[in-house]
Structure 1
């Protein structure tokens, strides 16, 4: 299942391409910080032996995009059995 989230009309019709900086990361630790206009999602990996968290990436977005993302995640999780 794939869905683009944006306030740009017709975004799902846009051609998709990866930037030269694209990367996949694994995270087992997340945190959220927010202001009135921005939300930051922070992802990291915990090392249980060293008792450290390596922060991998921070994603900044508008509050409206964050709300749309939250709604989309909830939709995906409601149908989680179908994702297997």
Structure 2
């Protein structure tokens, strides 16, 4: 019984190639027209209508800090169901 030949290592993508691929991926994702700190109204059939401040953006969701909820609690809405208050 002998040793099996080692498989050649797969070449790792260069850092610049990975960075370019990441940049292209970000461009393909939807642009969210809201920024952290903006006051918005989220309207969702499951979460109801809530007004809050944008704290977290994780496409395609926005995490809103809603007054009256416990500290550290965020309510997430799809950015397409969020609008600026009238």
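Just so it is clear, none of the values below were taken in a lab; they were calculated from the coordinates. Here the structure is a predicted model, which is why all the values come from computation and not from measurement. Cβ atoms are built from the backbone, for glycine too; each structure is taken alone.
Laid out as a table, the results:
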| quantity | calculated |
| --- | --- |
| Which of 1, 2 yields 1.8 [distance in nm of label points 7 Å out along Cα→Cβ at positions 56 and 72, calculated] | 1 |
| Given 10.4 for mean count of other Cβ atoms within 10 Å over residues 16-23, calculated: source structure among 1, 2 | 2 |
| Among 1, 2, structure where semi-axes √(5λ) of the Cα gyration tensor in Å as derived comes to 44, 17, 11 | 2 |
